[in-house]
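Okay, got some structures for you below.
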Structure I
Amino acid sequence: MIAMAIGEEAEMTISSCLKKGARFLEAAGVPEARTSAEFLLSHVMGQPRFSFYAEPDAAIKPAHAEEFQKLLSRRSDRFPLQYLLKSVPFRNVVLEVGEGCLIPRPETEILAEIVLRTLDEETGGHGGPPLQILDVGTGSGNIAISVAKERSHWQIIATDISDQALHYARRNAVRNEVQDNIQFLQTDLWDGISSLAFDAIVSNPPYLTTSELSRLQPEVRFEPEVALDGGENGLSFFKRIARNATMGLKRGGFLFFEIGFGQDRAVFKILEDSGFREIKIFKDDGRIKRIISARLGSTHG
């Protein structure tokens, strides 16, 4: 075991711990084993990863080595690295995450960017009027918090059905000093607040199909299924949100979605049938159609 191998050394160093930690994770089939080992040791020692390359022969305290071993053991079981580190960077903020909270993905940063860019073009950005935004299925609060950080005069309501997710979202809002700009509510979609009219609704809804869920990497089984499962064809939440958004948006208001691979045509049709126009699709860095925006027409059927 890695713990025994490390403990046998007369003096534990950064270099030796990282090498043995990486080998241990590789043997367990953990992807990017060396990177995981570096992040975990950085977390334990409270110093940045780049410092390891400057002082590879620096000694490690026994207490740090012991904690490193515990984290390696959990990571070898494919427990998510972000849950072990208890944080994840997202756009311009750092978020706390843990079990019961979906881990924000880099692709979702593009969704936040499209929201800001589209609404800035419409209203004048920083100098424009205060807008009312609804973030549906906020999870860790990543979209709401990053948008509020950049547009402090906007007011945001962020909802989630999960009390565990909202626990992290509220803590993250305080951590990033935007708690006065966001109201968090535990509800299904936006039940109970349908009397309000929003300038924009944004959502990264569950969009994986039942079959896709069964083929994901082992780490994903630790994340909340309710935040991933979009039903048999992955479209159930797009239909619900688009249908109800016609009553929650102001005329001319915008709806923004993150979508799954190959879902662009189906979601386009859902939006069109729900009375939305000016439908646009944006690709992520991998050239996958990932974000879709639409504007509510003057009439809808």
Structure II
Amino acid sequence: MNQLYLGFKAFDIHELLCHFIATEAGLYQARDIDIQLLDTTFISPSRLPENLLQVACGSALLEWMRGASLKVIFVSTDRPLFWLYGREEITTVAQLEGAGIASFPDFAPPATLLRVALSSAGVTPDRIRIEAVRDDTARLGLLRSGNVAGAVISSAMPPAALEGMGYKPLLFFGDCMRVPTTGLAASSELLESKPELMHAMTDIFLASLRLIHTDEQLLKQVLLKCFQIEKAYLDKTCHLIQRQFSKTGYTEFEVTNEAIALLAKDQCLEPQAIPNEPLYDFRVVKCNA
């Protein structure tokens, strides 16, 4: 049995749907692979296990920019599944100027993506008070209580569920940018030492994507069991997922280049500071597709 750790930053549909589809469909078992989930949010890189793949590809992009030797070998979606909501009286993003938004901690990629999304909507991020808040429950609580004017919510609380609470999104990040935010990323060392296992993992995740698009009963089963999405919101959430998740497991060269440029600009990186070693390598999944 081959054992791998699968590192995640958020226990939500965005990061872990492919994994749980694979688990429920028996795809790991068929390839003699044992997966242990690992929350890597507060673990320093030096303490991470060697046999680790991570699904947080937005994080991998930022780590790569800081010098980490990583490769993104699979993309589940390049439409970041985050939404900006406002209080009931706020109907446009522009109305948030001078107010506060409950967002992610600054080291987390969604905080960077929020700034990009605000700029794309014609709003200067510096004119908004962006507060680091630990999770969706706290962000929504601050919005509901009136302590902030806006809140960034992840796929742990999909739009159908928020709509049931009376909220409508002001902005969907996936409409503002294309950034490979989740899939599979690995260290260069792991790719070199276990190429057959990496091939098997991209094959499994590609099969998961196919099931997401063809087996709605399985998709609903996973949403209910693993993410506790209420039955009333299943249909809309399924349709959202099928619109936003990839069918191929990779994205275009132009998309990856633009993603690097967007985040480099936000991080104030000069072109010469961007690593020469490519981050994205979809050769294996393209062969499988």
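Where a number appears in this text, it was derived from the coordinates with a stated rule and is not lab data. Since the model is a prediction, treat every value here as computed from it, not as a measurement. Cβ atoms are built from the backbone, for glycine too; each structure is taken alone.
Numbers at a glance
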{"quantity": "Structures I, II, by Kirkwood radius over Cα pairs in Å: label with the highest value", "calculated": "I"}
{"quantity": "Structure responsible for 29, with relative contact order in percent (Cα under 8 Å, 6 or more apart) calculated and labels I, II on offer", "calculated": "II"}
{"quantity": "Mean count of other Cβ atoms within 10 Å over residues 69-76 - highest-scoring structure of I, II", "calculated": "II"}
{"quantity": "Value 1.00, calculated as FRET efficiency 1/(1 + (r/R0)^6) of positions 13 and 157 (r between Cβ atoms, R0 = 30 Å, to 0.05), assigned to which of I, II", "calculated": "II"}
{"quantity": "For Kirkwood radius over Cα pairs in Å, for residues 141-220 alone computed as 14.2, the structure of I, II it came from", "calculated": "I"}
{"quantity": "Which of I, II leads on FRET efficiency 1/(1 + (r/R0)^6) of positions 45 and 269 (r between Cβ atoms, R0 = 30 Å, to 0.05), largest value", "calculated": "II"}
